[in-house]
1. With mean count of other Cβ atoms within 10 Å over residues 48-55 coming out at 16.0, pick the structure among P, Q it was computed from.
2. A value of 0.96 was computed for Rg/Rh (Cα atoms, Kirkwood Rh); which of P, Q is the source structure?
3. Quick check on the output: 0.60 is FRET efficiency 1/(1 + (r/R0)^6) of positions 32 and 168 (r between Cβ atoms, R0 = 30 Å, to 0.05), derived from one of P, Q. Which one produced it?
4. Please state which of the structures P, Q yields 0.75 when FRET efficiency 1/(1 + (r/R0)^6) of positions 16 and 184 (r between Cβ atoms, R0 = 30 Å, to 0.05) is computed from it.
5. When you work out relative contact order in percent (Cα under 8 Å, 6 or more apart) for each of the structures P, Q, which one comes out largest?
6. If helix-only ellipticity at 222 nm (-39500 (n - 2.57) for each DSSP H run of 4 or more, over all residues; to 500) is computed to be -15000, which of P, Q is the source?
7. Hey, distance in nm of label points 7 Å out along Cα→Cβ at positions 64 and 232 derived from one of P, Q reads 1.6; which structure?
8. With distance in nm of label points 7 Å out along Cα→Cβ at positions 96 and 176 coming out at 3.4, pick the structure among P, Q it was computed from.
Structure P
Amino acid sequence: MSTAKSEKLRIGLAALEQPASVAAGVERLITVLGECSQRRVDIVCTPETYLPGLRGASFDVPAPDQPAMKTALKELRSACRSSGVAAIIGMEWQSDLGLENRAVVINAAGRMLGHQTKNQITPGGESENYVADGKRKVFAVNGVKFGLSICHEGWRYPETVRWAAVHGACVVFNPQVTGSDKEGQKLRTWGSTFYEKAMQCRAGENSIYFASVNQAMKYQNSATSLIDPDGELIEHIPYGQEGLLVANLDLSKATRLYAMRYQPDLYP
């Protein structure tokens with residue numbers, strides 16, 4: 001893989017419904033990777049813990065099954081290699097620390113680039129199920145650096161996004177599950193919720209792209225959305241609908257200006 005930085009990155013944001021099983025979820029992701037290949041996507045991102053689903057939320061998910069996760073990861077690495085598309089896949093993973101909420105990163109050759117664990121875990125059902133590993137990372141595809149801030153981290157802990165931008169990320173992906181399939185309000189107008197306003201802040205305050213991927217649900221609290229480095233909405237997927245948002249990122253606009261002016265020594 002070339003280490004030269006590309007001027008553009010073509011990304012896909014896959015808003016998907018809760019899968020009926022891990023196997024069904026893997027099959028759906030393989031289909032998405034095929035579509036991404038046809039549309040010449042460089043990297044696609046899925047919702048938070050798409051496999052098997054977010055534990056402690058409003059979904060019925062099976063008991064943790066590490067062998068199933070290992071099999072799923074093997075199949076998805078093969079699918080990335082076959083399609084020539086890199087992927088960010090939300091999935092559970094049993095580590096020595098406990099059950100982690102991870103976003104794993106696979107390159108277009110099917111090689112694991114690593115993972116980002118959700119460290120700022122939402123209190124309540126999630127905190128009863130998942131553990132943090134206390135680490136943050138940046139990754140690169142086609143020479144373009146990117147970071148990951150998982151759901152609650154991006155809403156309530158802007159430092160997670162600032163850290164990635166300071167460390168060279170031109171785009172931060174935000175896999176999320178925000179809303180419910182069982183109850184809530186149906187949104188009509190983009191930008192009316194705290195979460196969508198937070199997306200705009202994370203992009204504009206760092207001068208980077210912010211790419212947020214929500215699960216398709218009946219009662220979403222935010223849309224799958226792409227925000228430009230000025231904090232303006234580029235495009236979103238309508239609430240409650242599955243879809244694949246594809247866009248070219250003009251990386252010359254991701255200057256990281258405000259992130260690079262950050263002076264942490266002023267805040268002991």
Structure Q
Amino acid sequence: MLVRIFLRSLIYNVLFYLALLAWFVVAIPTFALPRSALMTLARLWARSNIWMLRSICNVKVEYRGVDKIPKGPLIVASKHQSMWETFALLQFFDQPLFILKRELKWIPVFGLYLMKAGMIDVDRSAGGRALLKMARRAGEEVRQGRQLIIFPEGTRRAVGAAPRYKPGVAQIYANCHAPCLRVALNSGLFWPRRTFMRYPGTLVVEFLDPLPPGLPREEFLARMSGAIEEATGRLVEAARREQARLFGRVPDSASAEA
């Protein structure tokens with residue numbers, strides 16, 4: 001079975017990057033169009049990746065609590081275990097917005113699309129002043145009706161690793177004056193970080209009850225992180241049981257994430 005998973009993972013990754021190049025070409029006309037045209041193509045790109053993942057690697061995706069997603073200005077605070085959620089969450093929002101490190105805008109072609117999409121870049125080496133500037137701009141963009149997708153831990157965390165939520169997300173929340181939609185998931189068991197292996201099973205994304213704007217910072221951080229961690233733990237445990245049934249054990253690469 002592991003040989004089959006290896007081959008399917010290899011095929012998927014080759015097709016993923018070939019398809020990405022093709023989408024770059026298809027999206028060229030959007031430079032002369034409003035940003036919404038590029039966002040429409042981005043959502044189609046995300047859905048095509050998810051379809052390929054199921055068709056080739058047998059990774060099914062289940063979305064829970066979609067009816068809890070508010071309309072309009074929004075902060076989306078998501079658990080971050082994998083590259084998967086960086087594109088998969090796009091499909092649920094009309095005007096998605098990401099905060100990303102400035103170096104990504106220097107990547108040929110890809111960087112141009114990031115600028116066209118109006119993403120917020122931050123120079124991590126510039127210290128606290130740059131972070132405050134980023135938080136102010138995030139607030140301005142969200143108040144204009146955009147949905148900020150943010151990973152409060154700052155980077156991908158291994159499945160089962162101790163959480164490390166950054167306090168800066170509370171500053172962003174305070175500046176945005178918008179609800180915060182919390183997102184739990186178990187993607188790291190199916191698309192582990194630092195490997196090209198893609199393991200079959202049911203990847204679950206759960207949208208939790210949104211927090212209202214205006215909470216004190218400490219209360220916001222506690223309620224945000226507590227709910228995300230509790231739900232993520234539940235989803236990971238259920239996925240581990242499923243993998244144990246499929247493999248007789250959790251795959252080695254996924255176990256190494258714990």
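Computed from the coordinates by the stated procedures, all read-outs in this text should not be read as laboratory data. Values in this document were obtained by computation on a predicted structure and should not be read as measured data. Cβ atoms are built from the backbone, for glycine too; each structure is taken alone.
1. Computed on structure Q.
2. Q
3. Derived from the structure labelled P.
4. Value 0.75 for FRET efficiency 1/(1 + (r/R0)^6) of positions 16 and 184 (r between Cβ atoms, R0 = 30 Å, to 0.05) corresponds to Q out of P, Q.
5. Q
6. Q
7. Q
8. Going through each structure in turn, the value belongs to P.
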